[in-house]
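What follows is a set of structures for review.
Readers should treat all values here as calculations from the given coordinates under stated rules, not as data from a laboratory. Predicted, not measured: the structure shown is a model, and the values here were computed from it. Cβ atoms are built from the backbone, for glycine too; each structure is taken alone.
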Structure I
Amino acid sequence: MQNISIIELAWELSRSGIKADEIASRLNKHRATVYRWLCKINLLGIQEYLRRYKASKKGHRQKRKTDPIIKARIYAIREKYHHCCGEKIKYWLKKNYGTTISVATIYHILGEKYQLRSKWKKNEARGPVPKAVKQREVIQNDTVDFGELFAFTSIDIFSREAQVVIRPGLNGTDGALALKEQMAYFKFAEMMQRDGGPEFKADWNIQAKQYCRRIRTARPYKKNEQSYIESFNRTLRKECLGWVKYKRKDLNIVQQRVNQFLDFYNHERPHLSLNLQAPTEYLS
């Protein structure tokens, strides 16, 4: 029996003095449904209620579909910014196109084209990591091997400002010269942290003492103690230099490319940890 006929029957039974609970039992409907019908009928009248009821039952609504132009923009942003995450795609959509779309929808759209890695990871115990509550409190330092060239990287763990100097060698002298260029930007740090590599000893140590009050060596096999700089190193490879092995003759070209990337990284690129702001924007 169609619902319209059932509603009419429920109304007739109610008019004949049968209680709503008994009507619900006879019609095999939940009593709350019958109460709702009768309440609306008493308010609107049977004909008006049936008219509204029919108008509201127009079949299944078609699923909402995202505009193909927005999908194309999401894919384009994903490619342009080196497979960035959904939060950053949302940021660039809002900034460049004035379009607001949920992160869940963005990942759903990306899943139609890409194989996405699960965001759920097993919790791992974390060792003690130096904390920073203000700018220049802790700067982490590391190196990245690019064949015949080496990137000396450093990052302020509070503001996420980064500096990279490309050198042709991996010894204390190269480290000291790289640090001098990096500190022309940073000026000073309360503490500088590095690993136990030979490039961070001797000359580097002497140079570092001119710019900081304390030098800390990260414990071996404790990658989480250098988590900020390790994350930046991955970003440097992913978004700038890749996994290519460079020759010494490429030094100037590579440094120029890095400088362009740093200008974008420090002044424009949104960071999740900074409320989707660039480091200099976060500090202003």
Structure II
Amino acid sequence: MSTPPFVDLPPFTVAVQLPTAGGPLAALRATPPAGVTRLGAAVLVPGFTGSKEDFIAVMTPLAEAGYEVVSLDQRGQNESAGPEDPSAYTLPQLAADLADVIDGLTDDTSASVHIMGHSFGGLVAREYALSHVGRVRSLALLDSGPAAIPGRSAEQATLLVAAAGFMTSAEIWAEMQKISVAEGAPQHRDPAVRAFLQQRFENNGTAMLAGMGTSILSAVDRTAELAAAGLPLLVAAGVGDDAWPVQLQKEMATQLGTDLVLIEDAAHSPAAENPPATAQLLVDFWARNG
């Protein structure tokens, strides 16, 4: 999960509720300040155990560059309610929520938006893009992969799915903290961020943890389909990413006809770990595909 550097709302950003057929989704919405020309709209989709706050540190620079930006809690995540059935968290269902969000951003149902998906959010964004090519101005995949998450990350997701079957989110968090302490993992220096991390995880529905976990473990490779769609694509990752191996992301980028962009001083969460570089990368990419 991503750890935001702060949790207070930044300039030009407000908390909103976005309607979808499955129920409202909690979101952050940043708008360009007065005097800045609006260049377009963008939607940022978080990963499996993430939330809208994963992108809190890039909202202001993206708005200042002229973009209306929405980051969201997917169904069942953090402040978004979700179904209590784990089978309600498939990629097509999550992409349908994204479709409703994007439809609500503009009165023009033919207008296109920039989409960035982080980690599992990249799989959701890809799912949407492949069924709504005309609504996608560009697609950025950040620390995401071509298919099911592999290796140690898959082992962790498998354990989480199993735990969600008989433990509450609060109980799972407590066990995770015991492991972190035993491993000597550093704690964030800001008590507000530490409190947020706990509250966010405990807010997550166990059905979401089981359902999204199953989806990230079973996702199929649709890279060839995405390559054939002809969309402007950005594939980027933190130089130290340890979820999908960087080499695997490089191979995916090559198959998509582009290069993997590595973000320095970042691992699996560049928007939180190196916000200036991540924001500038997105602004430059969107400017080329306005």
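Structure data summary
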quantity	calculated
Origin of the derived value 49, 41, 39 (Cα extents along the principal axes in Å; candidates I, II)	II
Comparison of I, II - label where distance in nm of label points 7 Å out along Cα→Cβ at positions 194 and 226 is highest	II
Test item: percent of Cα pairs over 22 Å apart, for residues 146-257 alone calculated as 49, pick one of I, II	II
At a computed 9.0 (mean count of other Cβ atoms within 10 Å over residues 178-185), which of I, II	II
Test item: distance in nm of label points 7 Å out along Cα→Cβ at positions 18 and 170 calculated as 8.8, pick one of I, II	I
Among I, II, which structure scores highest (criterion: distance in nm of label points 7 Å out along Cα→Cβ at positions 66 and 218)	II
Relative contact order in percent (Cα under 8 Å, 6 or more apart) derived as 14 - corresponding label from I, II	I
